[in-house]
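Engineer: In the part that follows, the structures are each spelled out as structure tokens.
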Structure P
Amino acid sequence: MPTFTGTLLTPGAPGYDDARRVWNGAIDRRPAFIARCRHADDVAAALGFARRHDLAVAVRGGGHSIPGWSVCDGGLVVDLTAMKEVRVDPSSRTAVVQPGVNWGEFDAAAQQHGLATPGGEISHTGIAGLTLGGGIGWLSRMHGLACDNLIAAEVVTADGEIVGVDDATDPDLMWGLRGGGGNFGVVTSFTYRLHEVGPVPGGVVFFPGERAPEVLRLYRDLGAVAPRELSLVAVQVTAPPAPFVPEDLRGRPVAGLSAAWFGDPDEGERVLSPLRAALGRPAIDLLGVLPYCALQQSVDASAPWGMAAHVKSDFLDELDDAALDTLAEHAAQRSHPASHVLVRRLGGAIADVSSDATAFAHRRAAHMTTIVGVWDPGSDPASEIDWARRTWASTRRLACGTYVNHLEDEGAARVREAYPVATFERLTALKTRLDPANVFRHNQNIPPSAG
């Protein structure tokens, strides 16, 4: 690659093994080449090399893809992890961010100016993949998805062309970048809209696990009337051996409510008071006022780098009592202490956007389930994978779609569930225009049309 200025790693080279590792410890793949790029021209050169040598291409931003799409066996990884620039313009409330940045880094840079944009729930997740698949997080009920706040991008196409796009220059591609995943090119720069965000009233309360049905009902009932300023998540986890956990609860199942309030700070205590009062005194009360970055990092310990995991997820229209009871029942059957079940309240600003305005189209869903089965690397994963699938299946009757960022390698039918029919047809046409050879296929793939 004569014009490539980055670092090209091959098996056996110093740093190769570290560079091929991704967040999910269940993934162990060995690419023939890892092209660690410094800028968009390096990306174009790497893609040209892959074309000339007929190599499969994977694209790595933060390396947090659940099924490990960030790395491939035998092909070439376009590695963007060295592209770490963040430029915040507080006067225009915008930020230009490169794809190797993770949400913790972006949050820290924006918060220096009291600003933020909706990001993920785990701060070491990369900004790139999360945004391209939609991007659901604490701020989403207030300010929409990450992709709703994407206002421009620089993209390297399959044939190596570097293009700057926004809603004026290529509205169809911008539509596709807002939820269509990495199907259309390598995004080497993201421009985001930012919002004022100060300290956040919020945190989490926990109750003994046997009270999970009550906790889930409180989540549902509070969420049904909650203003958009309130973000809510119901959690079923195992209490860690941490100082804030009473000794008699350590290592035992607990059910909790996580909340964040982005409205008038003086209203925070009143809005959050039902979490403390509705079910009696919580066994663990961690409500308070958090810096936004601390909120964004608050559950990092539940998803450490290298954790072996299998994830199942759906969007749900509603949660009736039977669904809440079966979620509580199945959650109690998990074996590994890191396995857990989350239910996030959606709506608010997410639903303000028309379902055909972006490739992320499931705007009217009320809830999102996330079931995470965990096992120790090297151990038999069968029981926790089976548990995750059974728990997910227990509420399938209420499913109204799925979140592309939470899909495993589940096949074309599940990818289709992430997009309504008209959306998928438009994505197919866009893919056919920009990547007719399906160079970018190591992903939740939108195949080009056969004709």
Structure Q
Amino acid sequence: MALENVLRDMGVVGAGGAGFPTHIKVANKYDVVIGNGAECEPLLYNDKYIIERQGEEVIKGLELIIQLTGAKKGVIALKKKYLSIAGKLNKAINGKKNISLFLLKDYYPVGDEFILVQEITGKVIPEGGIPPDIGCLVNNVETLRNVSMAEKGNAVTRRTLTCIGEVKKPSIIIARIGTSFREVINLCEPTLEDFVVIVGGPMMGKVVFDLDSPVTKITTGILVLPRDHPLVLRKTLRIEYIIKQSKAACCQCSYCTDLCPRYLLGHELYPHKIMRQINFGLDIPYEMIQNAFLCSECGLCEVFACPMELSPRIINQKIKENLLVSGYQAKFSEKKESPREQQDYRKIPSSRIKNRLRLEKYDEDDRHPLPVMENDPDQVEILLKQHTGVPSKPVVKVNEQVNEGDLIAEIPEGKLGARLHASIKGKIIYIDEQKIIIKK
């Protein structure tokens, strides 16, 4: 069976957070395939674990995709500070002429695919573009590991994530897909009774109050924080307050633009000018305002750049939402961009981001490697939409017995989506339009 069909059958999607179906991405030809192990977000160490413990599988997945897509070379990106892991990986790729290791400085957001592609190839992805526009395919290292496992007949039923923060045992968790956040946190033993969870990383993750929400194929991390932590308070501000504050307090210093990773790549994104224009209304597609679509929402502007603690990121996010609802189609310049000369001098070390977020005390991995734990839940709640595209369609019935790896939901015919598989052995006890619940 062709590899792209295997990846479709085994439910492989992008594990870096987007969840785009991998069988669609690999159906084209590329010049370069990049394995992203940069671990963009502070306090997340999934990629480090996978490269260190499952590097051979990552390399095998990369080789398979290189062969399928006709790429000339493959590159695995890893932060330079992980010297011992880099040494092991170099030994593993020794003799493989078309695969190399690229070491990155530890700055934020080096794991962003636009930044990563430019670091490795020297090319800039055009405004409104994607890596394939310049012949590059970027896959997270967990995705590559899953590609290798899929070739062996193993469906995606588990997710590697970091659980850290106010817990006694901050750990790398190998979680069954559908496990509740509550169960993962209890495994790591929370130190507080009244806490809040940020799912994803501290920069781009979202506050989740429902601890019974399940782990999905794209859950990268669970950050447990006190309810009154400054990061939680920032992330739970009402949009009306954010806009009012921005109108009243923006001093037009332009620091948000000066440090914006997209601006430094050469894109025509000027967050300070967008902030200036919001008094005209978020629904007016001025040329400057439409360039909010260029924003990656990395959050560097709000966390590090703005002296007034405003959030150009949220403003850009809201502008994009409103313009999309109105049916507006952004049109970008077709000129070839080149990085601005200040780029190398405006890279913000990840350590400074952690300090600014007041999260440095939780960074256990900087002191010693995090332990690894696996969970074995009695029940899982598998969401039918945990990928880019439409929800999957159940192919099982209530009271049906399933084994781990059995197909439980199919891609609707002619639609973009991903297959889903049982993550435990048990009985289907509930099905609706949003989820399937399996109990041992």
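Each reported figure results from applying straightforward, stated rules to the coordinates on display, with no laboratory input. All figures in this text were calculated on a predicted structure; none of them were measured in a lab. Cβ atoms are built from the backbone, for glycine too; each structure is taken alone.
Engineer: For which of P, Q does FRET efficiency 1/(1 + (r/R0)^6) of positions 157 and 397 (r between Cβ atoms, R0 = 25 Å, to 0.05), calculated from the coordinates, equal 0.05?
Structural biologist: Structure P accounts for this read-out.
Engineer: Where is distance in nm of label points 7 Å out along Cα→Cβ at positions 253 and 421 largest, in which of P, Q?
Structural biologist: Ranking P, Q on distance in nm of label points 7 Å out along Cα→Cβ at positions 253 and 421, first place is Q.
Engineer: Can you rank P, Q by distance in nm of label points 7 Å out along Cα→Cβ at positions 101 and 237 and just name the one with the largest value?
Structural biologist: Once distance in nm of label points 7 Å out along Cα→Cβ at positions 101 and 237 is tallied for P, Q, the winner is Q.
Engineer: Given structures P, Q, which gives the highest value for mean count of other Cβ atoms within 10 Å over residues 93-100?
Structural biologist: Structure P gives the largest value of mean count of other Cβ atoms within 10 Å over residues 93-100 among P, Q.
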